[in-house]
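Trainee: Right after this note come the structures.
Derivation of every value follows stated rules applied to the coordinates shown; laboratory data play no part. For clarity, every value in this text was computed on a predicted model and none was experimentally measured. Cβ atoms are built from the backbone, for glycine too; each structure is taken alone.
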Structure P
Amino acid sequence: MSEPKRRPLPHDFHPPVAEFTVTSDDLTDGGVLPDAHVFAAGNTSPQLRWSGFPAGTKSFAVSCYDPDAPTGSGFWHWSVFDIPADVTELPAGAGTGSFKGLPAGAIQVRNDYGTRDFGGAAPPPGDGEHRYVFTVYAVDQEKLGPDADATPAVVGFNLRFHALGRAQLIATYEHP
C-alpha cells in the first residue's frame, strides 16, 4: 500500500516571502502535538514567540491549519490578525474565546469548528497522522482589512497580498 499523498500547505499557494523564526515552549517543530493542544484534552493554544521578521512589519497574523483533514480543503483551527508589531509572543492559552493573552486590537475569526478561538487537534480515528501548521505572518500594514466576521480563507486571501514574511512550526498528531 502506498503512502497517502500529502495535501499542500497554505504557503504553497502564496508568492515567496522572507522567512523568519517562530519557536514555542510548548511545541517542537516536527514533533508530536502535546495533549494540551488536542481538542478533547486541553484545547489550549500553544505559546509562540517570533523573531527575525522583515523591516517594515506593521502587524502580525497567526494561524493554525490542518492540511490533512478529510474535507477537501483542510481545516482551520485558529486565525488571528492585527497583532501589533511590538508584540513578538503570545502566551499559551491566548487563543481562548475570552481573548485573555491577546493584545488589544487583535482580531480572532471563527475557526472551522465555528468558534472564535483556538480549536485543538481532533483528527478522525483511523485517518492517520495529521500536520498542524502554526504560521506567523509579518504584515505590511497595521490593519489587515477583514473584520471578526471574516473566514480564515478571507484572512488568507488578504495575507497573500500583504505578507512580508512567514515563519512556520509544524507538529503532528494522530488519533490514538
Structure Q
Amino acid sequence: MQNYQVAVIVGSLRRESFNRQLAGAVMRLAPDWISFKAIEIGDLPLYNQDDDATPSAPVQRLRADVLASQGLLFVSPEYNRSIPGVLKNAIDHGSRPYGQSVWAGKPAGLLGISVGVIGTALAQQHLRNVLACLDVPAMGVPEAFLQAKEGFFDADGGFGAGVKGLMQSWVEHYLAWLKQHAD
C-alpha cells in the first residue's frame, strides 16, 4: 500500500488549544500508511508581496513541507465567524508568488472544535471558499462541527468513548478521499 504524508495545519497558536488536541487525537486514529507532518505557522511573518523574491526561512519551510505532502488536514478554531488571521496568513504565504501555489491539487480535510454549539461551521465554510480558489479539493462529507465539552477527549489525549466512533468514521472517509484524490 502506498504511504502518504499529510500536512497538518492547526489554525490556533495557543498551547492548550482544543484544535491542537483535536489534531493530535485524529492522528492517533490513522493507520500506519499515513504519516503526519505538523506545519508550524506561528513564526511566519505577515504576508507582504514585496518579500516574494526573498522569502524568509519560515516561509521556505512552510512551502517545502506542504510540497512534500500528498494531502492536507486543516484543524482550526472559529474567530469572529471566520478563520483565524494566522491561518489565512499561512495560506497566503503558500499561495504566492502568483502561479506558484504549494496548495494546488492537494486533497484537504477540514475539522474544528469550539465551545459553541455550532462548532466551527462558519470558519469551515470560509476556509472552503478560500481553498476553492486555490484548486484545493476539500472533502465535502461528512462534515464535523464539533463542540468541546466534558468527555470529548480522554485522559490520554485521545477521543472519549462518546465520540471515538464518530471520529473514526470521519478519519476513514478522509483517508478514502485522500487516496482517491492524491497524486
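Trainee: Out of P, Q, choose the structure whose coordinates give relative contact order in percent (Cα under 8 Å, 6 or more apart) equal to 24 when calculated.
Mentor: Derived from the structure labelled Q.
Trainee: For the read-out helix-only ellipticity at 222 nm (-39500 (n - 2.57) for each DSSP H run of 4 or more, over all residues; to 500), a value of -11500 was computed from one structure; give its label from P, Q.
Mentor: Q
Trainee: Among the shown structures P, Q, from which was the value 48, 34, 30 of Cα extents along the principal axes in Å calculated? Walk me through the intermediate numbers first.
Mentor: Working: P: 48, 34, 30; Q: 50, 40, 27.
Traced to structure P.
Trainee: State the single structure among P, Q that was used to calculate distance in nm of label points 7 Å out along Cα→Cβ at positions 84 and 164, giving 2.8.
Mentor: Q
Trainee: Here is a further query. For which of P, Q does mean count of other Cβ atoms within 10 Å over residues 124-131, calculated from the coordinates, equal 13.2?
Mentor: P
Trainee: Computing distance in nm of label points 7 Å out along Cα→Cβ at positions 44 and 92 gives 1.0 for which of P, Q?
Mentor: Comparing all candidates, it corresponds to Q.
Trainee: OK, next. Comparing distance in nm of label points 7 Å out along Cα→Cβ at positions 76 and 108 across P, Q, which structure shows the greatest value?
Mentor: Largest calculated value belongs to P.
Trainee: Supply the structure label, taken from P, Q, corresponding to mean count of other Cβ atoms within 10 Å over residues 60-67 with the calculated value 16.5.
Mentor: Clearly, the read-out refers to Q.
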